[in-house]
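Novice: I've put the structures underneath this note.
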Structure 1
Amino acid sequence: MARYLISFEKGAMDHIPEEDLGEVGKAAHAVCEEAKDAGVFRFAGGLSYDDGDVEHAVVGTDGMVMDGPYPESKELIGGVLVVEVPTRDDALVWAAKIATACRCAQDVRKFMHDLELIE
């Protein structure tokens, strides 16, 4: 079994009208519940960038803390789903389900297998 990170970029859901966000949330939760029932769910969540109590920071190798994204950083992540499945094709099936629920494309990446870190 391998773990896959299924994610979308911050702003990927900006095209969704505010009145539809509740429905999108319910659909996304339904996919997560389906993944739990299938025994493949490991973690899911959205990242907050707008909450005044949550600040994005980058900690450098020297321990220096910089507020906000690192200047050379790529797109920020908006939300994630981690599944543990037998094949990449299985991960793509779950990515398609969450893409439909969230109404945005999903990026799929396999975690490197490290027996010392994976439960």
Structure 2
Amino acid sequence: MITIYHNPKCSKSRAGLCEIETLNLPFTIRRYLDHPLTKEELVALLEKLQMKPIELVRTKEAIWKEQYREKEMNDDEIIDALLTHPKLIERPIVVFGDKAIIARPIEKINDLLG
């Protein structure tokens, strides 16, 4: 099953969803701003992405710049910031099995699905 972590206000996320819809494969949409991730889900997602928490942060977001940019933070603190402000999470994220990608550019989706 394919899962897309989606923000409908984001053009890249909408493009990723359109790409998935053209594949005619079963998928689910997780609107992570409406249904935030738990800490366990976020940690599992980071493992599938094979990323450190800081790599998942949208560092150009005002929230990050105003509240976190100047702080020295460990991975747990960054995870807590992502959980507190899900808008900081890069998007779209596509999960297939035990692997995940940030689908930028959207062609990465086809690479993930092989």
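FYI, it's all coordinate maths here, none of it is from the lab. Note that the structure is a prediction, hence the values are computed from the model and not measured. Cβ atoms are built from the backbone, for glycine too; each structure is taken alone.
Novice: To which of 1, 2 does the computed value 44, 26, 23 (Cα extents along the principal axes in Å) belong?
Specialist: Label of the source structure: 2.
Novice: Additional query: Matching task: -9000 is the computed value of helix-only ellipticity at 222 nm (-39500 (n - 2.57) for each DSSP H run of 4 or more, over all residues; to 500). Pick the structure from 1, 2.
Specialist: Answer by label: 1.
Novice: Suppose you compute relative contact order in percent (Cα under 8 Å, 6 or more apart) for every structure in 1, 2: which one lands on 48?
Specialist: 1
Novice: Could you tell me which structure in 1, 2 was used to calculate distance in nm of label points 7 Å out along Cα→Cβ at positions 62 and 86 as 2.1?
Specialist: Of the structures listed, the value fits 2.
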